[in-house]
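A.B. asks: Next up: some structures, all given as structure tokens.
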Structure P
Amino acid sequence: MPSTIDPHSFGFLLADMARLNRAEFDRRIASSGLGITPAEARTLFHVAHASGERQNVIAERMGVEAMTVSGLIDRLEARGLVAREPDPTDRRAKLVRTTGAADAVLSATRDLANGVRDEVMQGIEPAEWQQMLATMKHAHAKLLSLRLASCERESSAA
């Protein structure tokens, strides 16, 4: 007898909400006239969030390959939105930071992302929204601790 999968389970809902949110954000970025692709916008957000991190760390946070991020950072750097700097602890590695020129693009893309959020919030009481965010932050922290424990087990086994 085939088992059934609940499409409203935690994992399915989380993944589908992320997919739908990303698709709507991508659609708005693509039609915004900002001259930045959705992938570049996501990369710029991650660089701004983790300013001064290595490219490989940014790639891991984005869930993409380092070469993919490298190409996106190349394009952002060519537009003057990010800058690479040598890592003082490893001359082969590069740290990535946003530049002052990125501020306007980040502000515009943040406005687009906030517009998606505001539309999603329609019909949800602010207190309910805040409770949902608190619950999601708790689940996020738990998932991070599981990942950390898994990485520690892997490194001690090696």
Structure Q
Amino acid sequence: MPLEAAFSAVDTFLRKIWCECCGHLSAFRAGGATYGKARKISSLAIGDNLIYEYDFGSTTEILLTVVDGISRPRQREKICLLARNEPHKDVCDSCGAPATVVNSWEGEFLCDECAKNVEDEAALLPVVNSPRCGVCGYSGDQDVWIFNSGKPFPQSRTADSRRGM
């Protein structure tokens, strides 16, 4: 991302790729201080750590570290994704099959077959590549940054791409 971009660009990006469910508040902090979203990326130095907090009820914290600076051509998007974490490889807590949903009220991962036994379908959320998997109402619907080696980012979503396949 360009050095002149504000923390608000990081907030928008993290909401789309990993966090947004219900429009919760978010904040950036480092060393005990909270930083406003108008602060510029250029205020950070290589090696600096910054904590991003999303949702102050069921808070998700993401540690951001400035690893290096690079030069790149100008682009439309503020942030260029260079790498992505590996998708979850959760298994069903009942039978051991690959998990497709998480019971957000019980915190258990389930396959489609075992999920049929859950009384309240509203508790079921898809297994997604996010630290908010199973939290609040996060379903990963805005995440178009699916990892698929050999293809450029962003990519359109398909039913299989939600699970990182």
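A.B. asks: Where is distance in nm of label points 7 Å out along Cα→Cβ at positions 50 and 130 largest, in which of P, Q?
C.D. replies: For this comparison of distance in nm of label points 7 Å out along Cα→Cβ at positions 50 and 130, the top structure is P.
A.B. asks: Now, a different point. Quick check: 29, 25, 15 is what I get for semi-axes √(5λ) of the Cα gyration tensor in Å, calculated from one of P, Q. Which structure matches?
C.D. replies: Derived from the structure labelled P.
A.B. asks: Here distance in nm of label points 7 Å out along Cα→Cβ at positions 42 and 122 was calculated and came to 2.5; which of the structures P, Q was it taken from?
C.D. replies: Traced to structure P.
A.B. asks: Out of P, Q, which structure matches -1500 when helix-only ellipticity at 222 nm (-39500 (n - 2.57) for each DSSP H run of 4 or more, over all residues; to 500) is calculated?
C.D. replies: Q
Values quoted throughout were computed directly from the atomic coordinates according to the rules given, and no laboratory measurement underlies them. Predicted model only: the values in this text are computed from it and were never measured. Cβ atoms are built from the backbone, for glycine too; each structure is taken alone.
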